[in-house]
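Asker: Following this line, the structures themselves.
Rule-based calculations on the coordinates, nothing more; no lab input. Computed from a predicted structure; not experimentally measured. Cβ atoms are built from the backbone, for glycine too; each structure is taken alone.
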Structure I
Amino acid sequence: MIELKSVSKHYRLSGDVLVKAVDDLNLTIQDGEFAMIVGRSGSGKTTLLSLIGGLTRPTQGSVHVDGVDLWSLDDANQSRFRAEKIGFVFQIPSLLPTLTVLDNVKLPTMFARQHDRVGEKALGLLQMVGLSEKAHAYPSQLSVGQQKRVALARALVNGPEIVLADEPTSDLDKTTELEMMKLIERVYAEGHRTIVMVTHTLELASYATKVRTMVNGVLSE
């Protein structure tokens, strides 16, 4: 279970300007839910996802994942917890240009305690996302949609219980968007995982089991 209690993330800009990216937010996501957060750009969605994943420390409040207070852990244990429990799909795929597609997928295994049959797992995931023939290609040789599918495979290589997806269909045409959502739907249906996805596209809400909207750092039903 993911539980945020009275969580805020405020940023102070130059002078006395205070930006409330997330403001006194309470959120509970049960194990096995597909939760979707819908909102415009700048509404705080990405900050919320970073808080859930332990990438951003809250200004106030607590973030618990599977009963663990993420900010009670030291850096090493927090990093290991993230690597083993959470898979991240970032808005920008951020594939390393000097690594092959296969090596990009394998990369997260360096930060977790899972090293058995890594190559086989990575190839299996590339097959799942329809890119096994691109295993030895480089990111520059892929389309944007293909890079996003590699990023999804990379997020799954450690077998995480939770997948956090930040605008995974941005910059895609409608056909490629549908392909990406079908893959995410398959990951949810077959993997018994909790998925939290943020998007600005309300039309995608039908894929989720739980939908919330976000405006100016505040969630509503």
Structure II
Amino acid sequence: MGQKLEVAAQVKQILSKSPLSELPSPVIDRLLVEAQRIDVPRNTALYNTEGNPRCALILSGLIRLFMASPDGRQVTVRYARSAELIGLAEIISGPSPVSAQVLTDAKLLLLDGNSLAHLAQTEPRAGWIFAGEITLRLYDTLQALAANTFGTLRQRVARHLLDLAASSSRTTQLVATINQQELADAVGSVRPVVARILRDLRAEGLIETTRDGIALLDAEALVAETWAESV
């Protein structure tokens, strides 16, 4: 019983920091009754079902949202963390071209999609809150575009390491399978300059060089190095 109360307290604490905190208390309580708390291991792909899509409130962990081209290339549009929502746009507007990948072990609270859609249609306050949240996600996408255009070399290196490790790693650790010359080519620089940036990141404890490539020791700290987090 004590453990259940502790879990409930944790969920409510995260909810208080999320966009849903602006909903009336009875509405939040109703959503919690219908919600499902799940643990998701790293490197898991998240899928929505067409019948009843779900929106997830992230209780802990780091989740990467990305788009993929037909030939398999990927571009990250957002990194989502604790107290943020994922999947709301699909509930409001239908299927999205964005996929989700869990980068670190995560705990999610799955919210019923039909209930959220009904709220958006019948509760003006809820509809306004959801519109504001979706607008913020649009801004995330614009920032991702700007990061590839305006980011410093260090910021582009950090983002490329994250993207590459997320799309290729299949071990218990995030590893970008790339050498210094390939990384320099990918970010539009030269190997000696990129080598200095990697040396700094190693000294700060963010990465280490392994036999398989460049291991990311602190993915969340590396996200903080990207252009979108610095503006």
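Asker: Can you spot which of I, II the value 2.8 was calculated from, given it is distance in nm of label points 7 Å out along Cα→Cβ at positions 11 and 211?
Answerer: For distance in nm of label points 7 Å out along Cα→Cβ at positions 11 and 211, the value 2.8 is produced by structure I.
Asker: If you work out distance in nm of label points 7 Å out along Cα→Cβ at positions 27 and 67 for I, II, which one comes out largest?
Answerer: Structure II comes out on top.
Asker: Out of I, II, which one gives -0.54, -1.12 for log10 I(q)/I(0) by the Debye sum over Cα atoms at q = 0.11, 0.16 Å⁻¹ as computed from the coordinates?
Answerer: Structure of origin is I.
Asker: Work out the source of 4.4 here, i.e. which of I, II gives that when distance in nm of label points 7 Å out along Cα→Cβ at positions 35 and 203 is computed.
Answerer: II
Asker: Quick check: -15000 is what I get for helix-only ellipticity at 222 nm (-39500 (n - 2.57) for each DSSP H run of 4 or more, over all residues; to 500), calculated from one of I, II. Which structure matches?
Answerer: Only structure II yields this read-out.
Asker: Moving on to the next point. If FRET efficiency 1/(1 + (r/R0)^6) of positions 123 and 139 (r between Cβ atoms, R0 = 25 Å, to 0.05) comes out at 0.55 when worked out from the coordinates, which of I, II was used?
Answerer: II
Asker: Once Kirkwood radius over Cα pairs in Å, for residues 83-154 alone is calculated for all of I, II, which comes out largest?
Answerer: Comparing I, II, the top value of Kirkwood radius over Cα pairs in Å, for residues 83-154 alone belongs to II.
Asker: Okay, next question. Here relative contact order in percent (Cα under 8 Å, 6 or more apart) was calculated and came to 31; which of the structures I, II was it taken from?
Answerer: Label of the originating structure: I.
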